[in-house]
Structure I
Amino acid sequence: MWKFIKKLFFILIVANILFVIFGIFFNPPITLTQLGGLIKYGKLHRDYISYEDMGSNIKKAVIASEDQLFFTHNGFDYKQIEKALKKNDKKGKVVRGGSTISQQTAKNVFLWQGRSWFRKGLEAVYTFIIEKVWGKDIILERYLNSIEMGQGVFGIEAASQYYYSKPAKDLTKSQAAWIAAVLPNPKKYDPKNPSPYLNKKHNWIMRQMNNIVLK
């Protein structure tokens, strides 16, 4: 029994190493979140594109919305983590994530959705690894290709076609900001039917995009 456990553990480690290396060159064939969306909504809209084909507007919009320190941190924003821990401690449960784009990529590509401390621990391990092995451009490409953008819609290319019938590289600054504004709750908000909160967030992202410099 112990030999079987050790063998299984070894296989899991090797499989994860290969998966990380595979991720340098390719987007994941499917993620657990995408599989869940397919099962729940009966559809899966996604279209993986290269980093160069994404255009600058959507990159700036998402970074402005989700993680303005993306190019300077080591995968973790410790101030945001501290804020999240304080808020979660008050609520007695995980209600705020404080996740960077790198952490979200680790979750979206390798793990499942959820707020448990166990998943957050695994997320931290994968975040550390991909920061060392992949680098920022690959992390951002995998993130923008895998992120959930609506009911059964994954990745910014699929979102761009879904909402504006155009490729992501042709999105205007305003359109990119609208798509980014639905994060991190794309199933709740709709760029085509924005709430007052979404309007306010869209305008804020538009202003913040002026401060984002792509590397």
Structure II
Amino acid sequence: MGDELETREKLLESAMSEFSENGYMKASLRKICADAGVTTGALYFFFKNKNDLFKAIVDEPLKELCRLLTEHYMQDAQDMDSDDPAVLSAEYHIDTHTDLDKLVDYMYLHYDVFMLLLTGAQGSEYENTVDMIVDMTEKGFRISAEKAAARMPNCHVDEYMLHWITHISVDAYTHLLTHERDVEKAKLHMRRVMEFLIKIWFTMIVED
């Protein structure tokens, strides 16, 4: 059992290197096996195919990221149910969005995985990961925005602004990953970016 676990870990380590260097489509299973010091038969003992191998690397970190995002959007929606009128102000959310550091910490803990999803997933079942995150974020924003609009006389959610703000919010994180390697600097950048994004978030709520 110990040898099997060691072999699997060697394959995953080798695969991470090969996928990161060449992307999913151009990655060579033969090279992955050679670098791990095992036969291709050993690879197929653990993984069904290339996609299954890729999944073993990226799936758990991605699922946890989605869980953290869902938790964040649910908290935002709960805040909008509060009787406190301050929840309809940008300042309230700037002061209370302290969980964003945790999100950045997690992304940078698995930095290589998320960079792989951003830059090397084409051809795999994960090639549309960013679009999936956008859809999740838009749904989360919509719930909170509709709750906020319901508390503002004669107001509604503007669909264009909702979609646009969703995209620039997700883009803020992809840009962060691809342009800043240091996690502490990344958290500082994101605090500033989030202050800006929270201020414009309420522009998606317009008068009828």
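Bear in mind these aren't lab numbers, they're just calculated from the coordinates by the rules spelled out. Here the structure is a predicted model, which means the values were calculated and not measured. Cβ atoms are built from the backbone, for glycine too; each structure is taken alone.
Comparing FRET efficiency 1/(1 + (r/R0)^6) of positions 33 and 177 (r between Cβ atoms, R0 = 25 Å, to 0.05) across structures I, II, the highest value is found for I. Each of I, II could give helix-only ellipticity at 222 nm (-39500 (n - 2.57) for each DSSP H run of 4 or more, over all residues; to 500), but the derived value -19000 comes from I.
Between structures I, II, the greatest calculated value of relative contact order in percent (Cα under 8 Å, 6 or more apart) is seen in I.
Could you tell me which structure in I, II was used to calculate FRET efficiency 1/(1 + (r/R0)^6) of positions 73 and 169 (r between Cβ atoms, R0 = 25 Å, to 0.05) as 1.00? Only structure II yields this read-out.
Out of I, II, which structure matches 128 when volume of the Cα convex hull per residue in Å³ is calculated? This value belongs to structure II.
Figure out for me which of the structures I, II the number 1.3 belongs to, where distance in nm of label points 7 Å out along Cα→Cβ at positions 121 and 137 was derived from the coordinates. Checking each candidate, the match is II.
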